Structure 1
Amino acid sequence: MALAGKQLSYGTGRRKCAIARVWLEPGDGGIIINNRDHKDYLVRPVLEILVNSPLVAAQSEGKFTVKALVKGGGTTGQAGAVRLGIARALVAYDETLRADLRAAGFLTRDARVKESKKYGHKKARRGFQFVKR
């Protein structure tokens, strides 16, 4: 999608309850999440590596500026959602990257979500404590 002379590509990522909208444009390699630098937003270094991993697999570090808007979930789910969004945006930008990103597992959505609580139970599976007297 060309917008005012810029080459933008878009990808949506989801993980647990988090939803990320990600835009890629050629640039200096900065990653902005919710108008903050990703190092400030993602407090754990493991999550920074997780977010960078699709760019590393595509050998595109420092070639794109990433802007992401994320809502819902916690920091780990949001980092996973941004990772999937970046991978999908890279494929939208250059279709030849699909095979590499697919082989590395970045285009597969992680469908695991929290199991819902059942009535008569304390949590999804754990029952209430029982004492026979």
Structure 2
Amino acid sequence: MADQIQVVSAGTGDWHVGEPMDPRSAAVLRDAGYDPSRHRARTFTRDWFAEVDLMLAMDHANHADMTELAPTVSDQARVRMFREFDPLATDGDDEVPDPWYGGPDGFRTVLAMVERTCNGLIDHLQRG
């Protein structure tokens, strides 16, 4: 599906715009075979609704921020919780935790969660 899907990323806050990702996160990604060097923080804006088919929020606060920016109610429906596609997510555990204040294990845990959820999302998209 690589020729059908483009993945972009942004935060709902603007305090890190233009900066590279946290060095701890970059190290975990490099160790896993990813190239984090081109990533720069940017902010999610209302314009994304004209350009993106599906928007995935990592936590409920981001989900609320994103849906508040939606131009229409139908646009709000295109904002979903990322872990909605995680086979291990539960009603009480459906957010991606922020590993910022923890050690490297938190970044590895989040990477495993993101990879697992991406696999679930791809399965969902392939089923149509």
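If relative contact order in percent (Cα under 8 Å, 6 or more apart) comes out at 31 when worked out from the coordinates, which of 1, 2 was used?
Derived from 1, not from the others.
One of 1, 2 was used to calculate helix-only ellipticity at 222 nm (-39500 (n - 2.57) for each DSSP H run of 4 or more, over all residues; to 500), giving -12000; which?
2
Comparing structures 1, 2 by mean count of other Cβ atoms within 10 Å over residues 45-52, which one has the largest value? All intermediate terms of the calculation are to be shown ahead of the outcome.
Working: 1: 15.5; 2: 12.9.
If we compare mean count of other Cβ atoms within 10 Å over residues 45-52 over 1, 2, the biggest value is for 1.
Taking 36, 15, 13 as the value of semi-axes √(5λ) of the Cα gyration tensor in Å derived from one of the structures shown (1, 2), identify that structure.
Traced to structure 1.
Read the figures in this text as sums done on the coordinates, not as results from a lab. Since we're looking at a predicted model, the values are computed, not measured. Cβ atoms are built from the backbone, for glycine too; each structure is taken alone.
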